[in-house]
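Before anything else, here is the set of structures, which you'll find just below.
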Structure P
Amino acid sequence: MTAATRIASLLDGIDAEIDTLAADLTSLYRERIPVYALVARDDIERNTRAVLDIVVRQVRSDSPRINESELAMLARRWSAQQIPLEFVAHSIQVGARRLATVIRARAAERGFSSAVIDDLQDIMWHWATSYAAVINSVLQENAVSTAARRSTFMRRLIERAHPSLSLPAVLAENGIDADRTYHVAVADAEDPDFTSEVLARLRVRCGLAGAPVFDAVVDACVVALLPTVPADLEVSALVAVGPPTPPSDIGASYRQARRTLEIAQRFGRRGVLSPADLGTSTSRRR
């Protein structure tokens, strides 16, 4: 009898305990993972039960392969319920450990050797890691989709393609205040100096309470709407910044920033530069 077959034999009668186990795990998730407290308990418990069903079927199948499509479908459902998938990957590992504890206890009661119990631990952890990999794959899928949506939104905003009547609602959906002015920052997305750390710095330094930075990639450029540009802001890459304009006319600021970027690139300039900075020999944001 293989280790997997022995493990499967330990699940006899487990179906009657699945509901209780799902309820216990739901309480554990809501206690240890704060974001879960914001999601309806019934949704979490139903999803947890679904994962446990997948794990139990996996164990009983005596197969090393996991049902990736079924789990991916569940992950997309969780995403639609606004459950961050980063936490889902963690919760699956927590759930697998809890189920492994139940199976280990049964193995000990039946007098299974420590070698078999160790095999059990290895198999369960392999499956948990595989499940987490599926979740991360869906997470990447969502990231690509989100990036495409943000890019389309920004392009239409620059081109003033959003209907004026619906623009305030569309801006609000993206966290942009229609009554506030924004500087448009433009950087070359292929610039090796424009790293994720530089973008993170812009998000932190140029965002305000209730008015975060919004950024997207448009035509091979990172385009960011900055509520404010601190005078002491310094970055290692070239970032061109246009004048403050309302979101409804953001294209004007974008065009000036884009022109500033092109000129600054020709002269090998770095730092945060405005159109006015190009007319001086030494920039205060050099």
Structure Q
Amino acid sequence: MKLVKMKWLLLILVMILIGIIFSYYSQRPNFQPALYGEVIDSIESEALIIRDEKVIYADNDGVITLSYKEGERASYGQKVIKINNQNNNEAYYAKQSGLISYGFDGLEGEFEFDNLSQYSVDKFTDLQSDYDHLVSGREINSGDPIYRIVNNSKVFFAFILENSEADNYRIREQVFLNESNSKRNLIKGRVNNKISNSDKTVILIEVNKFKDDWLNRRYINFELISNIYRGLVIPRSAVFNTAQGRGVLVENNRGIIEFRNLEIIGGNSKELVVERLNLGDRIIINPEVLNYGRGG
């Protein structure tokens, strides 16, 4: 019994010691040099792809023969597909130039491409897709979709964000998209419009290019980048307000801690790019541990 009590007492003493050590080190100022770098102000979010696309439907039953490979470009008047049956062989020709697809998800006609501002936030939520893809030799019925033609000069991406997140993006502002979990390959876009309700905002990003893998996808996870700042980078936690203004605590070359006012160029929730510091300046990144006068 005594042995058990001794073990518990020893455990309590060890925990107290760990607490004292942790408290000691957490109350010590931590230093970090100001170094040149890059800070990306962005959010990760899923985007709905809205294409300028038109679906053509069959006038008759029959077996189809496809004339194009998926994603190939057809010019106006070129044969796209043929329907064969006992009574007739009917060919369908492109009514405009664009990329040809024989895949459909049922959402192609959900939005009027040139008038997206007419819709509410609810229109962009809870969309259900049902993808199907045609191949040569398949039998179809009259009224079935048989091909899709896509204008690949422009596409919209609809991001549904919290209102506080959407405040970082202004209409007509240039932004960049980078597909999540991929190497950086920035796609330039522009904020075309913002549609809001009490909780959410749909941000419509207009992109004047088209990638092959956007042809049959309806949702893509992107990093939506509002700004990329370059310069001297410090943690946001290092910055605080005093009666002298906003700034940081810096250790000078004599080992003395002094306050330095800053000009903040930009940043994100974790890091800032600033001016009025020198490369390599040792700044305190946890100034709250020091009894230094602060203002509002």
Computed 3.3 for distance in nm of label points 7 Å out along Cα→Cβ at positions 75 and 227 - originating structure among P, Q
P
For which of the structures P, Q does the calculation of mean count of other Cβ atoms within 10 Å over residues 115-122 return 12.6?
Q
If helix-only ellipticity at 222 nm (-39500 (n - 2.57) for each DSSP H run of 4 or more, over all residues; to 500) is calculated from each of P, Q, which structure is the one that comes out at -19500?
P
Have a look at P, Q and say which one yields 0.65 for FRET efficiency 1/(1 + (r/R0)^6) of positions 195 and 275 (r between Cβ atoms, R0 = 41 Å, to 0.05), as calculated.
Q
Comparing relative contact order in percent (Cα under 8 Å, 6 or more apart) across structures P, Q, which is largest?
Q
The value 22.5 for Kirkwood radius over Cα pairs in Å was derived from one model only; which of P, Q is it?
P
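Where a number appears in this text, it was derived from the coordinates with a stated rule and is not lab data. This structure is a prediction, so every number in the text was calculated from the model and none was measured. Cβ atoms are built from the backbone, for glycine too; each structure is taken alone.
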